[in-house]
Structure 1
Amino acid sequence: MSRQRGFTLFEVLVALTLMALLTVVLFGGFRAGLRSWQALDSHVSSVEDARRLSDLLYRHLSQAMDAPLQDANFQPTLSFDGDSVSMRYIAPLSMSAGDAPHVVEIANAPNGQAGVWMRFAPMRLGVSLDDLFAGSAFQLVSEGLSVRFSYFADGQWMERVSPEHRPVLVAVSISGGQGWPRMVIPVTMTAMPGAQQ
């Protein structure tokens with residue numbers, strides 16, 4: 001009769017203890033990796049809005065156009081207008097809009113609404129700004145951001161654009177989220193095709 005040898009209770013306990021320790025180490029590494037992934041995801045999402053806004057402003061201001069605009073009383077007004085919390089300019093939106101010139105307004109907390117908002121309308125000569133923006137509502141760019149503008153013209157920085165001072169640079173400070181470095185963007189004002197100054 002052959003005697004079968006099995007595991008002793010002590011050997012089973014040692015094996016189970018080693019397995020438990022290995023499982024704890026593996027799950028600890030998994031949890032650390034998961035926390036790192038969540039921290040990276042949170043950082044990327046907090047910076048993404050600011051990056052998109054800065055890309056949009058850089059693209060628009062580097063393609064800004066000059067065209068005669070009219071206010072509500074059909075008096076000439078600036079095609080580029082801005083103060084510390086809002087800015088209006090003419091630029092092509094994107095290829096999806098056929099690169100057609102649009103009047104664009106970016107505002108920080110318009111009508112008391114938190115965040116950065118934008119509205120735009122196709123540019124049509126001989127139409128007042130109020131009529132251009134009549135069917136255009138502000139759209140939220142980012143609820144968690146705020147923006148401030150300043151303008152460089154005639155050798156000095158100013159908080160407001162005036163008819164006699166056309167800016168050559170726009171400084172953009174984006175705050176909120178993880179923060180974003182202050183940007184200085186050159187303003188290229190080319191004549192809009194078909195517009196007579």
Structure 2
Amino acid sequence: MNSNKKIIAVVGMCGAGKTEVVNYLKKKLNCPNVYFGDVTFDRMKEKSIEINYENEQITREKIRQELGMGAYATLSLPKIKKTLEDNNICLVESLYSWSEYKIMKDNFGDNFYTLAVFASPATRFARLTNRKHERPMNSKEEFIRRDYSEIENIEKGGPIARSDFLIYNETSIDDLKKQIDNIIKKILKN
């Protein structure tokens with residue numbers, strides 16, 4: 001693969017600020033993203049399943065039972081490769097499992113970067129309960145259940161642990177953007 005081509009996956013727990021980071025990167029780098037979660041929502045729409053955290057979790061786990069833990073990367077590879085035909089950078093949003101990480105690394109090698117967004121459980125829970133526009137978190141129990149499920153059933157810890165870069169997202173949007181800008185410089189230098 002051309003060394004100018006870069007694939008940047010933004011990883012982290014629910015509510016850490018991944019979408020904020022992806023949106024800033026898209027604007028700053030003027031590049032598209034491939035959202036792994038589209039696979040879940042497409043399946044839910046196809047089967048007329050109500051969209052909520054519980055059904056989303058069930059659908060994600062069912063897709064992975066059917067196709068393996070690398071399902072989302074495997075199903076998204078054609079879209080990523082197509083995106084890279086016309087762009088030097090493709091962002092990947094919602095890469096979760098260790099298997100997905102390995103598939104991406106196997107396909108893109110040193111052109112594949114992971115950027116982990118971290119926020120404490122208390123901060124993430126506060127953010128999720130304040131979401132008005134999309135699937136707000138209804139209870140602390142639901143939040144804990146989702147975290148445990150993502151760590152135990154979806155292997156979410158591996159890609160976070162192996163991240164090339166870490167963003168600590170506990171302060172301001174300005175601080176978040178400064179951290180991202182520093183990371184962009186490092187990635188584009190390679």
Structure 3
Amino acid sequence: MENEIVIKTATIGGLSENYFFALCQENRDIRFERTVHGEIIIMPPTGGETSFRNSELTTELNLWNRRKKEGIVFDSSGGFKLPNNATRSPDAAWVTKERWSKLTAAERSKFPPLCPDFVVELASESDSITTLKEKMMEYLANGCRLGWLIAPNEEKVWIYRPDKPIETISSFKETLSGENVLPGFTLDLNILR
């Protein structure tokens with residue numbers, strides 16, 4: 001992302017999980033992520049178009065989930081401690097109820113120590129597609145079963161699945177499918193125009 005700020009912490013030994021969580025809680029107006037190398041990324045707030053699109057996307061996911069009752073939906077403010085120790089905050093995410101129920105109350109109240117089953121990254125004008133593609137590969141490497149990288153300004157979508165080539169869709173006339181990860185979930189890309 002072009003407007004993000006990266007704080008390096010290697011020379012001080014990084015921040016413990018508890019300190020990083022406390023930093024995020026003390027600065028709730030700032031969106032943080034942490035890389036596998038311990039770098040802290042401060043991400044700028046999104047503009048109106050991206051916020052609107054993210055709201056539409058999360059609403060669609062929530063409506064599907066309320067009918068199915070098979071998992072938990074997260075918005076862009078939720079962070080996850082991935083198995084590789086990075087802390088990431090996708091724009092939308094979903095975790096099965098089975099996996100969520102295995103977490104303790106303490107694990108649920110902080111950054112849940114798991115990678116979501118489904119993630120979406122929604123590119124804004126200032127985002128680097130290359131950086132977002134790397135992030136999508138990180139999700140896959142940590143257990144994500146389906147991921148969508150959506151670039152509304154380009155009207156392009158990259159679909160990520162484990163052990164399969166990345167699929168590219170170059171038209172917002174398409175409807176995305178939740179496949180076997182989110183059975184029955186579809187997203188009409190026109191709502192993101």
**OP:** Match the computed value -17500 of helix-only ellipticity at 222 nm (-39500 (n - 2.57) for each DSSP H run of 4 or more, over all residues; to 500) to one of the structures 1, 2, 3, and report its label.
**Re:** 2
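Taking distance in nm of label points 7 Å out along Cα→Cβ at positions 41 and 161 as the criterion, which structure among 1, 2, 3 has the greatest value?
Values: 1: 4.1; 2: 3.1; 3: 2.6.
Evaluating distance in nm of label points 7 Å out along Cα→Cβ at positions 41 and 161 on every structure, the highest lands on 1.
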Original post:
Given that semi-axes √(5λ) of the Cα gyration tensor in Å, for residues 105-168 alone, derived from a single structure, equals 23, 20, 8, which label among 1, 2, 3 identifies that structure?
Top reply: 1
Original post:
Which of 1, 2, 3 yields 16 for relative contact order in percent (Cα under 8 Å, 6 or more apart), as computed?
Top reply: 3
Original post:
One of 1, 2, 3 was used to compute volume of the Cα convex hull per residue in Å³, for residues 25-64 alone, and the answer was 37. Which one was it?
Top reply: 1
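Readers should treat all values here as calculations from the given coordinates under stated rules, not as data from a laboratory. Because the structure is predicted, anything quoted here is derived from the model rather than measured. Cβ atoms are built from the backbone, for glycine too; each structure is taken alone.
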